[in-house]
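Laboratory data are not the source of any read-out in this text; all were calculated from the coordinates shown. None of these values were measured; they are calculated from a predicted model. Cβ atoms are built from the backbone, for glycine too; each structure is taken alone.
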Structure P
Amino acid sequence: MTHTDTDLRQKLVADLTAAGHLIEPAWQTAFRSVPRDAFVTDFSVARPGSATLTPVAADDPDRLAHIYSDTTLITEFDSDGSPISSSTAPGLMALMLHALDIHDGHRVLEIGTGTGYNAALLSHRLGDQRVFSVDVDPGLVATARRRLAALGLTPVLAAGDGAAGLPDHAPFDRLITTCGLDHIPTAWLNQVRPGGMILINLGFVLARLTVHADGTADGPILPQQAGFMSRRPSPDAPAVPKQNATTITAAPTSTATLPPALDLPDGRALLSVSRPGLHRASRRDQQGRLVHLLTDTADGTQCQAAERDDGTVEVTGDQALWAEITAFLERWDYQGRPAPERHRVHVRSDGTHCLLEPS
């Protein structure tokens, strides 16, 4: 039996509702009404049991099934073959839109237009005259505008660095990001009205921040973890900050303890908020040891920690960086490893932020 896009759209809504992702009737109607296939043409998916991305051909019999599954579809790559744009998994989109707590009459700014699908859902919910979206890639913006117009939708789309927001159209009641960040641009704090909300992917967490009249913001970390593609300041910027993945040799070496929580997702998520700009890569060295390479993308400092059989690590490079990471994870472990959603994020008026521990 061949299923039409309408059939598959209805099934997706039913599945997302049953899973608790689609809660409000207004969003159920939006997901039921807006065709995702109108916003994705060429895309790749990760096959079950594999991290390798596989292109889905136009004549693939499972094409529509992929589109109407709760799956992220990779839609753009950079010259190195790294993903730079996608259509986010609908379940995560639904959870984020619900968390944004949108009401009739709200004006919403989206950072990261991408395919335009999220802007279409917002336009269906609020009316396109109240939806604004910006993306760093002019080509993506032009394509999204064309796709939206084909459905009779004309939200305001702009090409530029999302960190600048859209000052000519401010203030906004809500701001939602579909890209990953390690800090909150001050322009957003200035363009969202006091009492308004910013939903941001900060490191590996989603945080819902309420903006205050003094230019600060704070709010809870949500239970759902996420890791969007990093915000790019220009179309030719790399998808992820480049880091030196070679062995560090000409640097101080010491023996240290291995934090018990180093590989736990919750610990990694909280560390990504507490220590913004920290990137980690792991590999096996010639001796078969697991080696963790940590890079501070803000100043380029690095350290690597090679695990030993006795539970210690051989640390080479910036010793202070490893000590800071170890201290954070050991403190979290001592506190009983409280879940990320028990923490809050406080943003100062200059855009810097801190992680507030459970009281």
Structure Q
Amino acid sequence: MLLTSFVIATAIATAYEPTWESLDQRPTPQWFEDAKFGIFIHWGVYSVPSWAPKDTYSEWYWNHMQNKEGATWKFHVEKYGEKFQYQDFAPMFKAELYDPDQWADIFKRSGAKYVVLTSKHHDGFCMWPSAQSWNWNAMDIGPHRDLAGELINAVKKTGIKAGFYYSLYEWFNPLYKQDVNRYVEEHMLPQMKDLIIRYQPDVLWPDGEWDYPSSIWRSTEFLAWLFNESPAPKDIAVNDRWGKDCRNKHGGFATPEYGHISEGPLMGKGLFEECQGMGKSFGYNRNEAAEDYRSTTELLHLLIDNVSRGGNLLLDIGPSADGRIPEIMQERLLEMGKWLEVNGEAIYASDVWKEAPKMENF
């Protein structure tokens, strides 16, 4: 009787209410704090044109096409013609050389402890067979494969944590434009719950939240379900991008993007995860040359700088439309892995020192 009462009391104590006051009491999982180094993957229909002006995100290709005076539209017309629509890229996204086990092996050898794949970017194209995105997902068109499911299974087999990026909004979804409440109820929430139920990811990384506050996205309602009722791991990690009122305020960890981490703590918990590409784009950008990529030494300095300030580094790669990780990205990852084999003890599960050393001490 006493044991039963204790179990019930413990269950009640760990249940979260659908409020930020309650949800913000949840600690960031220890595995995430200890991991320090993760890999971000931006891969989708935008990987077919794989082009952007330098210092611009190639995964925003469809959005940038709307500017008829811009460089992306000029490139598009010259390469594909005015009548070629963004949707016409989908059948060309074949991923015919995609080998998730090979990817997972590279990630393991890189020293990364977790992987985050774009399950759906702002174009709305889903990398899994989503019932809410008929004929606009990787099973119905293009590869005709569950790209997300294959990868998360391959990565987890290696002992690395795996999860998903998910864009809350979609640029050109008619339902989103007409009635955001119906969009959330009929499209977004079912998709997010489907991802969780199908794959039980270790990380959920929302984005595209900036149009509306978290109350419109029903974020607290979803997170209470995620932590209390869903089949997700109890130590699932979530970020802070749950509404335009949330960054650096609510969620599990802050997410500067090509950010200025030297400016100090970003949220009450103090934990952050800096995300950057090896160049200036997240999706593969054919317009970037070798000299536009940071060297292995520069990437290691970026990792060390983040870790020294109490954060993680989520380093992005952009595979090609046929499913290959570009050679230069593979080289950088494997070289970082060799360094971490020797020096990982100073990185993984490390703590921030209370005060940075002063030059006169050297």
| task | Consider the structures P, Q: one of them gives 3.2 for distance in nm of label points 7 Å out along Cα→Cβ at positions 81 and 185 as calculated from the coordinates. Say which. | result | P
| request: Match the computed value 29, 59, 12, 1 of P(r) over Cα pairs in 20 Å bins from 0, in percent to one of the structures P, Q, and report its label. | output: Q
| field | Of the structures P, Q, the one that -9500 was derived from, the read-out being helix-only ellipticity at 222 nm (-39500 (n - 2.57) for each DSSP H run of 4 or more, over all residues; to 500) | value | Q
| 24 is what came out when relative contact order in percent (Cα under 8 Å, 6 or more apart) was calculated for one structure; which of P, Q is it? | Q
